[in-house]
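Every number in this text was worked out from the coordinates using simple rules, so none of it is lab data. Since the structure is predicted, the reported quantities are computational estimates derived from the model, not experimental observations. Cβ atoms are built from the backbone, for glycine too; each structure is taken alone.
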Structure P
Amino acid sequence: MARTIVTPIQMRFSDLDPFHHVNNVAQQMYFDVGKSDYYERVAGEELLADRLRIVTVSTQTSYLGQVRSGDRLTVETACERIGTKSLTLFQRLMADGQVRSESRSVMVAFDFAAQQSVAVPDRWRQRMLEE
């Protein structure tokens, strides 16, 4: 697996249920924050703004423990695999150093002008595989 990026997460009051647990939907949003940070710091913001972009086609999340108000949260993000047209990001939500949930997202390189998937550009591949 390539370089792992650690993103601090700010918990919001609206993320909590009446029992002071972080809702699973909020955890998915935390993973999205981690993805955005990963793109900016590793792959380059062009993945979200240029003609060729990256889109999510599948996400699988396992919830392994409770996340509670007051927990210090981070999301770890790394590129687990790069194929011809897709890549897989692996993420872990950490609460005070303990894994609380894990997510794998399959992302596809997509040409918005042509409205079709394309091969992952070599420049993206190089950036994501650097240690």
Structure Q
Amino acid sequence: MPAFFHYACHVRSLEDAVKFYCDLLGCTKGRSTETWVDIDFFGHQLSLHIGEPLATQPTGIVEGINVPMPHFGAILPSSEWHTLARKLDEACVDFILKPTTRFEGEAGEQNTMFFTDPSGNAIEIKGFTDMSGIFTA
């Protein structure tokens, strides 16, 4: 049986978060109470709790580009990544890092994009043509 990842973080509004993660990103809502909601985040459990999100700063440097830290995300097959990138672009999402390719022609070549949820949580979605390259050095 595959292992699943669980991540819990704060959001300011559960209603806004559900609209963003489910209606825009295409995730599925799971269990919930008045103070938290579980989201099936691309096959992994994302638990969103009412509270003040962690502050992010652009202190991560990848290929000379500053990226927000901390951040979380998902890795998708390339075709799904491109579909989501188009959907987010059409929805006029304000990208921190617009959809792009990094490590082009190298081991671990990937597509990536960074954006935030309505509470400011930084999200990175990666896309790989060859999923065996995720951990390639």
P, Q: which one has FRET efficiency 1/(1 + (r/R0)^6) of positions 30 and 110 (r between Cβ atoms, R0 = 25 Å, to 0.05), as calculated, at 0.30? Q
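For relative contact order in percent (Cα under 8 Å, 6 or more apart), which of the structures P, Q scores highest?
Values: P: 30; Q: 22.
With respect to relative contact order in percent (Cα under 8 Å, 6 or more apart), the highest-scoring structure among P, Q is P.
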Suppose helix-only ellipticity at 222 nm (-39500 (n - 2.57) for each DSSP H run of 4 or more, over all residues; to 500) works out to -6000; of P, Q, which structure was it derived from? P
Can you tell which of P, Q yields 3.3 when distance in nm of label points 7 Å out along Cα→Cβ at positions 46 and 102 is derived from it? P
Comparing structures P, Q by distance in nm of label points 7 Å out along Cα→Cβ at positions 14 and 38, which one has the largest value? P
